[in-house]
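Pasting the structures here.
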Structure 1
Amino acid sequence: MLVDENIAGIATDKVRELMKRAGLGYRLDLLPWRRAYELAVAQKLTCVFSTTRTPEREELFKWVGPLASTDWVLYGKAERKLHLTTLEEARPYVIGTYNGDSRDAFLRAKNFKVDTAPDENLNPAKLMADRIDLWASGRYEGGTLIMRQGLAKKIVPVLTFNRVNLYLACNRQTPDEVINQLEASLHTMLKDGTSTRIEHLYDLKTPH
């Protein structure tokens, strides 16, 4: 996400610290997810985050992490007062996702009714306009978008339906020594409490 025109977030702050500790030069670009993903698959010395590690993606990348974990959440309009206890109960509804997202692939594989947006930022407005019934997002990502779009009282979590780990996914041609440096840096961040401090910083900024 952007904060005061700078790229920020739990994973972003951790990646910055990883690179600093590993002594690696880097450039951060904020791109549409599909484009960022395809660049990381095709381009040397390119990584994408935060990436869910799935069997379909396993051989496409070299992996660093997990950087963090997140719940997958279905959000709905507060005024509709939807109450779901299982994902199966969401079958009658149209669920909003975004292009290339692992939640989109997960729900499509299970034959749910999915409406895909080109950009995650469009889904809260689609939900408010009744173009979709529910919106599938991560708890942190979704909560941040809701807050930034001024919809905290209008969009609410309806169901938590999965929990996944998130990784830095690097092009297969990235040298193993670079991956090992990053993994070692992550280990020290976990050991000295830096990872936890970064997570707590954002816990104070987003709704649950």
Structure 2
Amino acid sequence: MPKPSGSYIERSFSYSCNNVSKCLEILEKIDEELSLEADLQIEMRSNKLIIKVIGLEPNVISAITKIRDFLSMYGSPKHDPKRGISSEIIVRYTKRMIPLDVLAYVLKKEFDIDAEVNGSLIYADTDLDTVITVAKKVAEVQQKIESMPYSSSLKKLLIAAVAIYNTSHVEIIEALQSLGYLNEKNELTIPWLQALEELDDIFNKNDV
């Protein structure tokens, strides 16, 4: 069996947090979200993380790059939803571009979170972790819907409705047809947000 190439090295660097709770939050996220091929030892001193990376040199370099990229993205105060976060930041987490207006609607309807979109920014009265969790759910549904032969507005409606009501797109289509909101070409006859509000009455009653 060939030996792994490269020599074992150890590299350390520090990262300052805004407060202790932010340091703890970052520690948890590093453990949950980063897949590293090097050993990681992290010590917290007041509002600072001392990060030690040990392993084969290429793996250590790769791990440090991943950690620094993560810290610059997750730890930055610029990535506070209350101040607005860009679609680019959402893409870094979801690995796909999702419609921000759909994300804002799902945040409002499912989690009762004030959210609005202004250009390429989404503002939400919550933390980044919540926005990303919901964004990943929206992205997962979008992956199933995006190749279907529907208009962009109907796709937005389907993505939002499936994400909120945890039902199939077929049930949503059937509900829209029964309400008379789809024409013979499966095109919406009213704005998608208005149709969503009407669907809310149907699917919320089903949940009771």
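One of 1, 2 was used to compute Kirkwood radius over Cα pairs in Å, for residues 28-83 alone, and the result was 12.4. Which label is that? Could you put the intermediate results ahead of the total?
On the way: 1: 13.8; 2: 12.4.
Only structure 2 yields this read-out.
When relative contact order in percent (Cα under 8 Å, 6 or more apart) is calculated for each of the structures 1, 2, which structure yields the highest value? Spell out each step's value before the answer.
Values: 1: 35; 2: 14.
The structure with the largest value is 1.
Figure out for me which of the structures 1, 2 the number 1.00 belongs to, where FRET efficiency 1/(1 + (r/R0)^6) of positions 156 and 196 (r between Cβ atoms, R0 = 25 Å, to 0.05) was derived from the coordinates. Walk me through the numbers before you get to the answer.
Numbers: 1: 0.35; 2: 1.00.
Derived from the structure labelled 2.
Can you rank 1, 2 by distance in nm of label points 7 Å out along Cα→Cβ at positions 60 and 116 and just name the one with the largest value? Each step should come with its number before you reach the end.
Details: 1: 1.1; 2: 5.1.
Largest one: structure 2.
Supply the structure label, taken from 1, 2, corresponding to helix-only ellipticity at 222 nm (-39500 (n - 2.57) for each DSSP H run of 4 or more, over all residues; to 500) with the calculated value -10500.
Values: 1: -10500; 2: -17000.
Derived from 1, not from the others.
State the single structure among 1, 2 that was used to calculate log10 I(q)/I(0) by the Debye sum over Cα atoms at q = 0.09, 0.11 Å⁻¹, giving -0.49, -0.65. Mind showing how you got there, number by number?
On the way: 1: -0.36, -0.54; 2: -0.49, -0.65.
Structure 2 accounts for this read-out.
When distance in nm of label points 7 Å out along Cα→Cβ at positions 172 and 188 is calculated, the result is 3.2; to which of the structures 1, 2 does this value belong? Don't skip to the end; give the middle numbers.
Numbers: 1: 3.2; 2: 1.0.
Computing distance in nm of label points 7 Å out along Cα→Cβ at positions 172 and 188 on every structure in 1, 2 gives 3.2 only for 1.
Values in this text are rule-based calculations from the coordinates and carry no lab data. Remember, predicted model here, so these are calculated numbers, not experimental data. Cβ atoms are built from the backbone, for glycine too; each structure is taken alone.
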